[in-house]
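Q: Before anything else, here is the set of structures, which you'll find just below.
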Structure P
Amino acid sequence: MIDHLRGRLAGGGKDFVVVECAGIGFRVHVSAATRKELPPEGESCIIRTHLVSRDGGADLYGFSSETEREIFLATIGVSGVGPKSAIAVLSVLGVSGVLAACAREDAVTFTRVPGIGKKLAQRIALELPDRLRKVAVEFSSLASGDGEAPPSAPEAEAVQALVSLGFSRSESQIAVARTRQEIGGDSPSEALIRETLKRLSAPGGRK
């Protein structure tokens, strides 16, 4: 497997770049976010990669961060989502937007991605959070996406309290975000902790 490429950015287009390494140009499919973060053409760069085999060949996908790569891998693990759709999800929503949508299990957000209909969006919203937890991707960027409200101080305090009780940070962030939605964003940390513990302690609550 090709884990990463380090070389000169030799060109590219809207959704791909060419990285030249030792005289060989690798065509790498990238999200819009990764494309923006790469240096100008002619400069050196490093890009994390994942090779996807297909009939008649293989495609190389590139990422500006390990988190973006983990989200891509988790997304293509959802039934019905191919690598091109996964890259489209990252292009439209960005890393923070995907994490925010996962925290709320928000299927509507995923329908903003071209080619993803209502049923597939519901499947992504249901399955992707669990897949991301399995690879230890934290939902710490819930509010840095487009138009997302940042976590309140009580929410951050509630998350920290749950972590101290033995819950994982990602699990705590997801559960507290859901509780905040249900009981209101102005709730004090004590209420958030109490209601979130009820959620997590209920049968099937730790999903």
Structure Q
Amino acid sequence: MTEKIVEKDPSKVVCLVSGGIDSPVAAWMFIKRGCVPIFVFYDNYPFSDETTKKRALDIIKKLSEFAPKHQVKVYIVPHGEDLADILRNCPRNLTCVLCRRMMYRVAEKVASMEGAEAIVTGEIIGEHASQTLRNLRVENDALTEFSVLRPLVGLDKLEVERLAKKIGTFDTSAGSASCCSAPPRRPRTRARLEEVRRAERKLSIEDMVRRDIEGVKIILI
């Protein structure tokens, strides 16, 4: 895929959707404010299977009902090779933080290509090891141009589940699908920026981002 950067559109936001309960609710919160969502799904194959992708696409189809034009663009990013590179070269306990930093870098490229203004995620403080306040700060450091907006950051799981049920995504999100097998048993919850940057010196970050963008599949729903 050839990268093409366009002029920014103040109504566009890049929404990262995993297929879980949280990220669809975060995307909906921006859609209901009139934003045009550009969805990004990271395909972790072979660390997950097609059930995860199918669930995410089913959820995006539901979210498209709320979108201004009732049709949305979805970027499916081949993320499995990134995870393989991280597992092969970096400290195991930093896997989740390094994974999120790669996801943000690719999302930033998509935002530039689409002329979007921000990146939206469904992260909640403490929900996962990669979502502690320290780790969120370390992960933000990977971005150079765009901000990550986290509308759910201070909510608890029950509040998010109530919203998911309200918009009709809960049952699909709660359905069976494979989980990513890459996370370590003992992930770092307070990663240090210097150790993360040191670990990334063993990765070809620019080549990885380029590979992901070139391998993107774009579909309309």
Structure R
Amino acid sequence: MARRGLLIILSSPSGAGKSTLSRRLLAWDPEIRFSVSATTRAPRAGEVDGREYHFRARADFEAMVAAGDMLEHAEVFGNLYGTPRAPVAAALEGGRDTLFDIDWQGGQQIRNSGLGKDSISVFVLPPSIAELEARLQGRAQDSAEVIAGRMARARDEISHWAEYDYVLVNDDLDATEDALRTIIRAERLKRDRQPWLNDFTRGLNAEFAARRGATA
């Protein structure tokens, strides 16, 4: 009774919590596959090629785009980011879910792609703009200039909230995680994600026919 896989698109402005929620989802269900994006940016300290990102030269990345080997791609803060198509398609056919931690542009491209019918999209909002800025500063990862850039970008990102299937306000991380799990459980049970049901119901009808024949 295998089901078809699911593409879980999780987006938010930087600092609203999508990366933390992604880590929690992967810990909750190890069968969920995290989509490792390709990027042209340089690795940060401690990052490993193939784990956080597939680090690629710009020319190599652009060649993949030209060949149609990227499910989605975008340029963010001067660097290219994208999702290789082949491993995502293979996971879908194998009945495994794939989690995407991407921005609204990437989410839109996936929804509009040939694999979009297998996607659900969730946008995570911060409880306030002041809290969003405090979280970015509290991470102590970026300079004041970079934080200012992320805050400027956040307004545009938040304006796309209505394009998503689900919207969660992350004012309590545990509650937001619980809501996200509920969404995934329900989506997995949708009729069109259960290809085995056609054969199963035909079997039930065959049983009815056999019972009628036996009592005729």
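FYI, it's all coordinate maths here, none of it is from the lab. Note that this is a predicted model, so its numbers are computed, not measured. Cβ atoms are built from the backbone, for glycine too; each structure is taken alone.
Q: One of P, Q, R was used to calculate mean count of other Cβ atoms within 10 Å over residues 50-57, giving 14.1; which?
A: Numbers: P: 10.1; Q: 18.2; R: 14.1.
Working through the options, I get structure R.
Q: Here is a follow-up. One of P, Q, R was used to calculate Rg and Dmax of the Cα atoms in Å, giving 18.9, 60; which? It would help to have the intermediate numbers written out before the result.
A: Numbers: P: 18.9, 60; Q: 16.3, 45; R: 20.6, 83.
Value 18.9, 60 for Rg and Dmax of the Cα atoms in Å corresponds to P out of P, Q, R.
Q: A further question on this structure: Any idea which of P, Q, R comes out highest on distance in nm of label points 7 Å out along Cα→Cβ at positions 130 and 178? Write down the numbers at each step before the final one.
A: On the way: P: 1.2; Q: 1.8; R: 2.7.
When distance in nm of label points 7 Å out along Cα→Cβ at positions 130 and 178 is computed for each of P, Q, R, structure R gives the biggest number.
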